[in-house]
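Every number in this text was worked out from the coordinates using simple rules, so none of it is lab data. Source: prediction; values computed, not measured. Cβ atoms are built from the backbone, for glycine too; each structure is taken alone.
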Structure I
Amino acid sequence: MCGLDEAGRGALAGPVVAAAVVLNPCCRIPGLMDSKKLSASRREALAEVIRNRALSWSVAKASPAEIEELNILQASLLAMRRAFLSLEQNADVADIVADGRFYPDGMPCGRALVRADATVPAVSAASILAKVHRDALMCQLEDAHPQFAFARHKGYPTPQHLRELAVHGPLRLHRANYAPVKKALQKDLPI
């Protein structure tokens, strides 16, 4: 089975990241669950185990520009498709499960399952890899843009991030079609 999941749909900045994971059925990984229910340190430890024990795994993303052009749902599905197509063994997968209500176009037959990240181990593993990868990307973005505490809020609409947007204005990596970013952009328009 191949599990697909994404991280970063609700963020105001950065890419949406998806992962595809094919677990070895003979090598169970204890502790797999929805990445949102794990601490950052536990996610990172599990991500290392997943990368070492999975038969195949891949991570892919869709950029803020693609999110703006397609919408967040379609960009998430695009990232999932990219992750799946990057798998070394995607032709050998018998069953593909994507977390959520929608299944990516342009892929072999599979199914979408709501809350699969909590019930299907391969999807839980994909959830963890996507979240760990996206969090690392956001920490790197803070190095380039220290006026934003991306390592702390990971681009999500926390009060701190909203204050940073109001003070510094949006960056190109912000999602211009999201309401708080639109509001910050309009504030800078000449009247």
Structure II
Amino acid sequence: MELVFATNNAHKLNELRAIAGDRFSIVSLKELGCFDEIPETGETLIENALQKATYIYDRFHCNCFADDTGLEIEALNGSPGVYSARYAGEHCSFQDNITKVLNELQGITNRKACFKTVIALILDEQHYCFEGKIEGEITNTEKGTNGFGYDPVFKPLGYDKTFAEMTDIEKNSISHRALAAIALNDFLQTCRLSK
């Protein structure tokens, strides 16, 4: 089965391809010939994921999926949440976002946080959503150089290292995105078996 992944984020594309393995084939927007800046104006992860998938489906009429991911920090009332990618401003870097989060948490002992990913799939004109969530905490300092986004400051519950200190294989076996992708894969396998 071939699906277009509606993202311009090369890190996410590589992660999902590694997680999917040979279970289904992921086509990038570049391979599709789409270089549009896909809008993300929803107020929830589900709204954003569906908006991006619908954008590609309406223009290219192909089975596709999109994701949206948010870091929710308890002491910040769930922020940055849906604004995780642009928390420090519209054209900010990963580093800008990390710096803002660490500054806002200075002196705060409650470091509880969770990562959530929602994947929206459009398959044969039907919409489906899958969620992955992992609990953890925000570290006081950045640790590790692997991964992207908030990985250097997010330590999953039950682990003594951040996502950025893990290998790709380690992270992809437990991450929020992996959990959502596994749910997607299980659904696709069920679809294949029922045909």
Structure III
Amino acid sequence: MEHYRYLALYKPYGVLSSFTDPEGRPTLKKYVDLPGVYAAGRLDYDSEGLLLLTNDGALIHQMTDPRFHLPKTYLVEVEGLITTEAISKLEQGVILQGERTRPCQALSIPEPALPLRSKPVTPHAPVSWLRIVLQEGKKRQIRHMTAAVGFPTLRIVRIAIGGIILEGLQPGQWRPLSADEANQLKRIR
């Protein structure tokens, strides 16, 4: 019987969601020295936060399959003072490349206590913070969505995938998932 591993990693800013890069950019290999585990999904190079890693190929396939709509929660810093109208548009879905994004949850929040980023954010105007929960994950979706409603994204930190949360980890740190967390992921099958 194969022994599956399930890990939660706080992917730092400026790190690829893979273990190799022909261009020599920083990868997960610097932070996770376990053979055979791979990212279940991805986070952009310039996004931070929760990334799940596993050697369970079937689970990776299911977690990345859009049919399963596993909710992902993000803290998002945008440039400008966010309006209720912009939040409402985000929640209803915005048109990106001719397609409407799925409805999401968007909420204005006070600035969260997050670890400092290796490259500080340098806004040119006042900023706002949002908590956004997506049921889909198109490439650079949050950045495109906030730009579409007039508020460019400055920073994205994913804090949860389903019921698995980032809490307790610092950038570059990882932990094994608890049996309950791993079972929760397996139930999406």
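Data overview
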quantity: Top of I, II, III by distance in nm of label points 7 Å out along Cα→Cβ at positions 118 and 150, largest first; calculated: III
quantity: Structure (I, II, III) behind the derived value -13500 of helix-only ellipticity at 222 nm (-39500 (n - 2.57) for each DSSP H run of 4 or more, over all residues; to 500); calculated: I
